[in-house]
Structure P
């Protein structure tokens, strides 16, 4: 998997944004924003503008693409993040184990929501474990030379202790699950925790020296044997067909992580601003027709052929005036009118906020100065600098999260905003994958034998500008594509704070 991580933060009153970008498939690129906010915040609002610069040869133009078709190329997720704690916090009397035991103790098996409360308590613990273990092991992997053998033993021992303490509650949790209708949340989360433990251990193992690797390997082997005994379907085999196993992992991860998902529901109807603009257009056109009617009625009377023809002509122009004025007003106010509005909910009853999206073509004069300068400096060939026209797409997303204290009372104070852009439709007019290049040698036979081919590529530039309050930050990526899809991802500039307009 090819990945570009952009880590500089954007701050506004302690709200921070970090971004990472990666290629998921030959046709999909993923932008992941981590938005963290202070515990005292009641709401947070941020805006992301994504500028896509495309070569004219791809023919991505308003004639071929509408806002609706462009929005279908996007897939968005917003979800909460579990708290990230030091591993020592699991030993505290007020730590995750205490929260788990307290939540389970409060469950009344006769209540309607008892089954859901049980699942949520166990999944919340598993997600907190994942974030905490990931953080601890990533710290080791990022700076392996600064950690001692004792440090590795300590962290591996803490992880082993947490898993043992969770599994020591098996009898109680399984019994409670059976009382709630044969709920298997404990086993699912146990398998999930074992899988993600070995997943993060592998990255650490590859970064450490031999002596420290042996320490990591003890826990790796222990968890592998544990899963072979209890969850044999979740143990991968080198050289084996792991298709079913990978699908199982995906379903398991989605089951546990769904506690954090925010559901986005499309809001029906047009925005009030659009209704108002269309109302103004209708009023102006009706005013024109009424003035004509009153003027001619005063001149020719209420029952005359002249008035009849005047009314017919007036109503013809009335409809044309209304349609023309509607189009003109929409174009003038377009940047304030979203193409799609989404309502964010957690579960089926808790309002979490809203998202407004728009996707449209713009011209070069509408590109912000910081983005324009970044684009001009990104050319790989000097002669192209400012010489060739481009088709420019702007995807704008405004996110407002509300009631944060209630929304995040059982999670961490941050969200993940994930956008996946599929470029398959942009490849319709790409040319052949390879093109023969002119090569000549003195010997004709040698010339024929030394044919040269070059791969036909295109550059798509994707710039993002993130706004929080008065703060701005800009990043840019270069997508090198061919007829088959994305060939590679290159970071032109990571997410960097800007002082601009």
Structure Q
């Protein structure tokens, strides 16, 4: 592969001149894992840009002492190039300034850190394992030097990694964009000298930064991720160019169509409740003949379109699959509302491929709203891109909560008490799938429920991820078998929302072992 390294550092100090530039640093980093590739530094800070966007197989946008808010000609041209690269689906990676530049060029927002400089080493917690990452990846440590950060994701992007001081520490878009706020290319000697050069700017943080940079980082490990990202993105782009039908897109489009058909049928029952047959599956767990009829319709429609796919639903036994796809359906989520004549219920449909959710659709027939997503392509509401809330504190947020027939009285009371003590505004919709979808659309800052079945939550979890939110780590196979806890939120309030859930329900690990 031929990789362009876009050099953006406009610092001309003696310190910078004593060290290799970012083109050399990234060439050295990547040559260690892909020595056969060609690395081509381009000093875009001097207005040296590619003649054609297709001139290179991939792009790296480096760090800089400049701000993405600076009104320099080269930054304006860089934003234009980033948008061209994105529209062509060419693999694009950015770190630090590059991470921020990609976000801003694609419609996101970048803000100044409220704590000042981050200098030293930071750990990124991986909240979403991408296809180019090892399956066991949970965190990675790299050098950190930044005073600004991405505060709002562009539409169609998703959070990959987070950090307490930088909730959007890493993000991705489709199969072709990947970023990190941190520096895989920096070495310990360089970082140590950089800390000393920044002594006046760091002030009280100098001592901590000096101690921090001596710790071991994982730049070489990240280089392997980056190489695999470029390879994976290139294969995806080549496949798309050949016009190979996208089986996930076909299922996404079918899920929307089937959900709307199911909604039409469900509305007929909803408008004639006096004739509805209602049964109980247990305390607080209702089922009606509408649930059964709608699920049967969804099963038939899916089987006609994709006869080899498996189906798991709330009301009938699962059917096996000879393909790698399994559908998960909740014909009417919010049955208690439905039978009471309250128009807060939905049809939820998800599709799983090889233990990963690839399609999520939540359709609200009463309000003609369809939340939908295709993995790696963003979340949408009636065709318009959605993003999670910009809330930075629970004090100015609205939290959704849920509790099902499996709730524990003590933990639910603990949840209420904690929410009231914290003065958090909260509400219960009576439909877990809708509650989660409202997080994806930015209406709720987060959603908590101690236990949901897979058909209640699996579509919504992908919606939140695709809308740039964070989902508490879960095992899809275990969720499919037994359900589990649901904690989702916008990036900047995730720690607070997770803390509330842990306070009420105990830590996830402890709960899983009981």
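Among candidates P, Q, the computation of helix-only ellipticity at 222 nm (-39500 (n - 2.57) for each DSSP H run of 4 or more, over all residues; to 500) that gave -11000 used structure Q. Given a computed value of 29.9, 106 for Rg and Dmax of the Cα atoms in Å, which structure among P, Q does it belong to? Clearly, the read-out refers to P. A value of 29 for relative contact order in percent (Cα under 8 Å, 6 or more apart), calculated from one of P, Q, originates in structure P. semi-axes √(5λ) of the Cα gyration tensor in Å, for residues 58-161 alone computed as 22, 19, 12: which structure among P, Q? Attributed to the structure labelled Q.
Just so you know, all these numbers are worked out from the coordinates, no wet-lab data involved. All figures in this text were calculated on a predicted structure; none of them were measured in a lab.
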